[in-house]
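Coordinate-derived values only; no laboratory data. Quick caveat: nothing in here was measured; it's all calculated off a predicted structure. Cβ atoms are built from the backbone, for glycine too; each structure is taken alone.
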Structure 1
Amino acid sequence: MINKEELQSLFENELKNKLSGLESMRKHVAKRILGGIALIALPIMLGGALFITIEEKNIESLQWLVKILPFVIIALIITGIVLLILNRKRKKEYRHRYKNEVVHEVVKAIDPEWSYAPDDRISQSEYYSSDMFRQHFDRYKGDDLISGTIEKTDFRCSELHTEYKDVTYDKDGNRQERWVTIFKGLFFHADFNKNIEAKTYVEPDTAERLLGKFGQKLQMSSKGKLVKLENPEFEKIFAVFSTNQTEARYILTPAIMEALVNIYKIYKRRMYLSFIGSRVHVAMSFKKDLFEPKIFTSGVKYEDVEFMFNLFMMNATIIHELNLNTRIWTKE
């Protein structure tokens with residue numbers, strides 16, 4: 001695995017040229033998007049204002065313009081829509097090249113043996129197996145699947161976004177729909193090297209963080225009983241629920257609790273974990289799309305590559321911090 005100095009060298013010697021080569025395509029895509037939006041929005045706003053002005057002031061000499069104005073507006077809107085549709089292919093080509101020429105190179109630099117599939121994702125069965133998010137989803141999206149091994153531990157990781165459709169009715173009986181995010185971010189699972197009999201869940205401790213010690217009394221879950229552990233810093237960040245208190249303490253050793261605190265401090269994101277079967281599952285929340293190319297700003301920035309590198313290194317960080325490579329336990 002490369003370090004930050006080697007990543008900087010990779011950027012200067014290879015990735016910078018590739019990103020610069022993609023700039024003309026990026027600018028072309030951006031111009032078409034902005035042009036299409038302008039052709040849709042501006043005629044509506046300006047045409048509407050002109051129509052109102054002519055009608056209110058009763059300008060007879062411009063009444064002919066009132067008659068043809070709707071047709072002009074419609075023609076411009078259709079042109080804008082066509083431009084956006086035609087641009088989708090160009091945008092898709094730009095994304096494809098970015099994923100294969102930049103993202104793939106970063107993954108390969110970390111470990112040439114890792115497999116990277118830009119359009120694949122963690123499967124729905126893997127997502128369900130984690131049992132972290134029980135809300136039924138109506139939309140399941142994701143990409144940038146990475147699978148491989150770190151020393152002796154196999155893992156799989158991808159970006160995921162799950163949502164459900166919330167349907168409500170107003171006082172007049174009109175149907176209203178909105179999409180609600182269940183989870184959006186990085187989803188990871190790895191071999192825990194032990195067949196776990198119970199199910200143990202680690203979740204953000206929002207109750208205690210907001211309400212202090214009183215919040216502990218409000219902590220309830222359908223995922224088992226609250227597990228009290230002897231690490232005050234850990235318990236300020238996480239709440240643990242398990243179907244077996246003894247096994248939960250066996251899994252969450254002082255070293256692993258300290259490791260989870262360290263991971264939280266590194267990434268500063270809401271984290272969910274589950275220990276089920278022989279796997280540890282980790283979900284780290286992000287609001288934005290993580291590995292997509294820039295459209296409206298320059299993509300030739302080392303900071304973007306470094307951010308990508310840090311996210312991919314999350315796999316190694318979790319495995320090393322949780323000591324998954326030490327093989328303290330053996331599967332029965």
Structure 2
Amino acid sequence: MGVSLKDIAKSAGVSEATASLALNGRKGVNEKTKERVLEIAKAMGYVGSDNAKSLARRKSGLIGVMVPNISNLFYSNLVRHIERALRDMGYKMILVTTESNINYEKEMIKRFVAFRVEGAIIYPSIKENERPDYINILRQNSIPMVFIGSYYPGIEAPHVMSDLYHGVREAVDYLYITGCRHFYYIGGCKTIISNQLKEKAIRDYLTERGIEFPEDHYLELEHTRYENAYIRMDALLSSGKPVDAVIAADAFTSLAAYNVLRKHGYAVPEQVSIISFDNLLYPDICVTRLSCIEQDLDSIVNCTLQNLQSMIRDQSDGVSHLTPTKLILRDTTRQYLANSREKTQG
């Protein structure tokens with residue numbers, strides 16, 4: 001067991017209350033006693049309780065961060081950016097990965113309150129969770145909260161995320177002008193706002209050009225993992241339905257689509273073009289470099305933390321914000337050469 005406050009007090013010949021005051025730099029202890037207690041504590045290797053100190057200051061220096069998992073490249077990079085920025089701001093991070101479990105998410109929200117976090121950052125991603133009122137526990141305890149990456153409708157809180165709608169429209173536009181007409185989106189749950197925005201962007205663009213985007217052209221994955229995407233894509237190609245454009249939720253989903261297409265004898269990008277979300281895999285890792293829609297993680301994180309800091313400091317309501325995306329064209333999309341259409345090559 002570690003050295004306790006009781007051990008320090010006994011060794012110094014003072015009460016626990018006096019030892020506590022000395023260790024926390026509080027008034028009511030003479031300098032000689034304070035110096036003796038501090039010397040004994042140092043010699044015995046005593047480590048004070050951050051929670052006890054935070055109760056005295058009414059500030060914990062803690063920020064709660066909640067994401068679905070850290071196996072997904074986007075989430076793990078997002079967490080890395082958040083932790084680095086929080087460290088620069090003098091905060092410590094409490095990280096929770098929910099694995100999209102509503103009961104666990106609810107319990108961890110309560111734990112954030114118990115730990116007296118000064119603010120919370122939540123990435124909402126739970127299926128069939130239209131109005132999670134339990135998140136309001138934070139507001140009831142005067143803890144500011146910002147949604148990042150998406151949001152839960154019906155919950156009063158600012159959100160900071162990529163402009164997914166216009167980012168996907170730009171990608172669909174490029175695919176369309178290079179001849180694609182049979183579009184598929186392969187990604188996570190349809191009830192999540194971020195996926196709804198992506199689907200709407202595809203459907204709106206194609207409808208404006210008289211092209212149908214049927215419901216079954218959204219290949220919904222229970223989990224956005226390589227193996228799940230591979231199975232769904234394999235089933236699609238085995239059905240014989242025409243496909244010449246795939247927009248994928250992330251790099252691993254995109255790789256699954258690419259490998260299944262090659263298995264079935266399709267040439268990428270000559271017959272089928274693929275654009276995935278995010279630019280998180282080093283391009284030369286893949287034999288065929290992935291075209292992608294890049295999200296600006298630095299801007300998303302910085303804007304989120306500016307929001308949260310303002311809410312903590314000024315008790316403001318915060319402001320929702322969309323950050324622009326960037327279309328990066330590589331080997332999985334057909335080339336389109338026209339002076340009027342300049343796209344990023346990388």
One of 1, 2 was used to compute relative contact order in percent (Cα under 8 Å, 6 or more apart), and the answer was 14. Which one was it? 2
Answer label among 1, 2 for the case where mean count of other Cβ atoms within 10 Å over residues 273-280, calculated from the coordinates, equals 21.0: 1
For the read-out mean count of other Cβ atoms within 10 Å over residues 25-32, a value of 10.5 was computed from one structure; give its label from 1, 2. 2
Origin of the derived value 6.5 (mean projected area of the Cα convex hull in nm², for residues 9-72 alone; candidates 1, 2): 2
The highest value of mean projected area of the Cα convex hull in nm² among the shown structures 1, 2 is in 1
